[in-house]
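Every number in this text was worked out from the coordinates using simple rules, so none of it is lab data. This one's a predicted model, so the numbers in the text were calculated from it and none came from an experiment. Cβ atoms are built from the backbone, for glycine too; each structure is taken alone.
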Structure 1
Amino acid sequence: MTLAAILFDLDSTLYPRSAGVQRALDERMNAYVQRVTGCTLEEAPILRDSWFRRYGTTLAGLQHEYHIDVEDYLRVIHDIRLETFLKRDPELDALLERLDLQRAIFTNSPAEHAARVLRTLGVARHFPLIFDIRFFEFQPKPKLTAYTRALDALGVAAGETLLIEDTPQNLPPARELGMRTILIDEQGAHRSDGIADHVAPDIRAALRIVLNGGIPGVRA
């Protein structure tokens with residue numbers, strides 16, 4: 001089946017986790033959890049991990065158990081200076097330019113954060129669509145509805161779609177639907193466990209897999 005679209009995760013996918021953005025977001029999430037729950041900063045990551053396993057995100061855990069103001073959370077957590085961590089990426093821009101198919105961001109972050117990341121990397125022109133946590137109606141990946149809503153919006157079948165993602169837990173629903181998958185694995189922890197169709201150390205390597213014929217049916 002011809003590939004028609006690629007869904008790109010955002011954070012730690014379009015740029016490496018080692019850039020430090022995720023660490024900055026984690027620090028803000030830990031502080032937010034401490035303030036809301038009264039736990040210590042040391043306990044906050046443990047709580048967040050339990051929510052991640054049960055609900056999919058820290059936000060979902062806070063919603064279910066503390067009924068927080070969602071918009072306040074999104075504003076506080078993503079209020080970071082991206083320019084401290086990221087810069088324009090001409091190589092990524094050139095690789096994206098070679099793709100002749102639909103592209104969309106597929107993220108549990110809010111659209112305004114995604115737009116800032118894309119502008120900072122210098123690749124915003126390649127992503128006319130951003131499917132974010134509000135688009136998912138706050139039912140985040142890995143909930144199956146997030147994937148089906150994105151496919152419906154693009155007007156493509158799962159078998160015509162590739163997901164590029166850095167979180168292993170977000171891959172099974174995509175594969176269940178019939179999507180092809182590439183896991184971004186900067187540390188090389190999953191290269192031989194069959195969790196995805198392909199594993200790449202970064203987004204550039206992932207796009208080279210696509211452009212060099214590693215994903216059948218690509219028009220490049």
Structure 2
Amino acid sequence: MIVLLDLDGTISDPYVGIRNAWRFVSERLGLAVLDEEQQRAAIGPPLEDTLLSLGLDDHAVQQGVHAYRSYYDTTGLFENTVYPGMPEVLEELGGTATLALATSKPADTAARILDRFGLVHHFAVVGGATRDGSVRRKADVVARTLAELGSPDPADVTMVGDRLHDVHGAGQHGVRCLGVRWGYGAPGELEAAGAYAVAEAPADIPRLLPSPGSA
């Protein structure tokens with residue numbers, strides 16, 4: 001069995017760092033500061049997509065990406081906390097499954113976060129976006145991660161994540177998705193997107209995953 005896990009809103013809570021990074025972007029680009037609802041909605045989708053949704057042109061989007069990463073890559077990524085219970089769940093799952101990360105964050109940033117929390121050793125692959133933007137949507141991240149895992153049978157793979165992007169991105173490759181309630185999805189978002197089940201707490205994840213060898 002292979003389990004792909006999202007990072008933000010699934011393994012760790014990045015809200016403080018992302019909030020502060022968006023404030024930095026607003027100052028640099030002269031934009032109105034995102035309200036809390038907008039900041040929370042920005043956790044999950046690609047950074048470029050959120051900037052485009054603000055009505056920015058391509059040049060301003062690239063300026064925004066640069067400003068965001070200049071803050072987040074040095075400070076914001078450490079303004080982050082692991083959800084209680086997730087380290088134990090990763091330890092348990094690692095005994096029966098191959099774990100891989102599949103996040104819309106740049107892969108190198110995600111690896112630094114996992115390393116800081118002492119969790120990177122659980123993952124056979126740390127899959128994420130590329131900094132040139134060629135891989136940024138969750139479906140592209142999932143495709144790249146599966147390729148690095150040797151292109152396993154999708155029936156043997158489960159995605160775990162907190163947003164509709166996780167469900168849809170995995171589904172484009174025939175991979176089922178288990179949702180998690182403690183992240184940043186809106187009420188009913190995961191069910192509407194097609195998650196086969198939703199974990200209410202980290203400890204629920206192992207029992208809600210398919211048994212090894214089951215389709």
Point to revise | Read-out distance in nm of label points 7 Å out along Cα→Cβ at positions 2 and 170, computed value 2.8, structure in 1, 2 | key: 1
Point to revise | Test item: Cα extents along the principal axes in Å calculated as 53, 32, 30, pick one of 1, 2 | key: 2
Exercise for review: Consider the structures 1, 2: one of them gives 4.6 for distance in nm of label points 7 Å out along Cα→Cβ at positions 66 and 98 as calculated from the coordinates. Say which.
Suggested key: 1
